[in-house]
1. Using the calculated result 4.5 for distance in nm of label points 7 Å out along Cα→Cβ at positions 10 and 42, pick out the matching structure from I, II.
2. Here semi-axes √(5λ) of the Cα gyration tensor in Å was calculated and came to 38, 20, 10; which of the structures I, II was it taken from?
3. Suppose you compute relative contact order in percent (Cα under 8 Å, 6 or more apart) for every structure in I, II: which one lands on 37?
4. Among the shown structures I, II, from which was the value -31000 of helix-only ellipticity at 222 nm (-39500 (n - 2.57) for each DSSP H run of 4 or more, over all residues; to 500) calculated?
5. Compute FRET efficiency 1/(1 + (r/R0)^6) of positions 2 and 26 (r between Cβ atoms, R0 = 30 Å, to 0.05) for each of I, II and report the one that scores greatest.
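Coordinate-derived values only; no laboratory data. This structure is a prediction, so every number in the text was calculated from the model and none was measured. Cβ atoms are built from the backbone, for glycine too; each structure is taken alone.
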Structure I
Amino acid sequence: MAVPKQHRSKSRQGQRRMHIYLKGTLTIPCPKCGKATLGHTMCESCGFYRKREVIDVLGKLTKKERKAKEKEMASQQGSKPRGELSPEELSRPTR
C-alpha cells in the first residue's frame, strides 16, 4: 500500500489545488432584446437565435401576459445596448 514519505503542508496542498475550481458560465447579451443568454443557444425571452425567430414566445402566452411581454420588449429595444458609451460618457473623467 502506498504511503506518503513526507507530510504535505497546507500551503503546498493549496498551491497544488490552486487551479482546481469551478468557473462561472459565460453569458452574452442577446442582440435583439439585450437579455443575458448562453452562447450558441436561443434567447429564452424573445425566441431568436442568429437573427432569426426560432419559436414564437408570444404565441403560448395569455392575452394579459402577451401585452406585458410586448411592452417589456418595446422598452428594451428603445434602450441602448450595454457596453456602448455615448461621446459625453467617454469624455467624462473617471475617479
Structure II
Amino acid sequence: MKSAYELAMERLADSEPQAKLSDEQKAELGAVDDKYKAKIAEREVFLNDLLAKAQAEGNYTEMAELETQKVREIAAIKEECEAAKEKVRDSQGAES
C-alpha cells in the first residue's frame, strides 16, 4: 500500500515529467551546489563568529539583528543557487 505522499509524487510526475539531464548537466548542477554550499558555510562561519562576540558582550539586540541577517543572507544565497541550477536545466533546450 502506497502512502499519500507516494501517490501525490506519482501524480506530479505524470502531470509534469522530469526532463532528462545529460551527464554534463548533472556535473554542472553538482558544481553549482558545491559552490553555493561553500558560500553558505562561509557566511554562517562569519555571522556565527559575530553572534558569539555579541553574546559574550551581552548585546542581545545585536544578536537578534545578526540572527535575522543570517537567515536573510542564507535565503538569498539559496535563491541564487536555485536560479543558477534552473539556468543549467534550461540550457538543455538551447542545445537540442
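1. Numbers: I: 5.1; II: 4.5.
Comparing all candidates, it corresponds to II.
2. II
3. Working: I: 15; II: 37.
Source structure for this number: II.
4. Details: I: -8500; II: -31000.
Corresponding structure: II.
5. Numbers: I: 0.15; II: 0.60.
Largest one: structure II.
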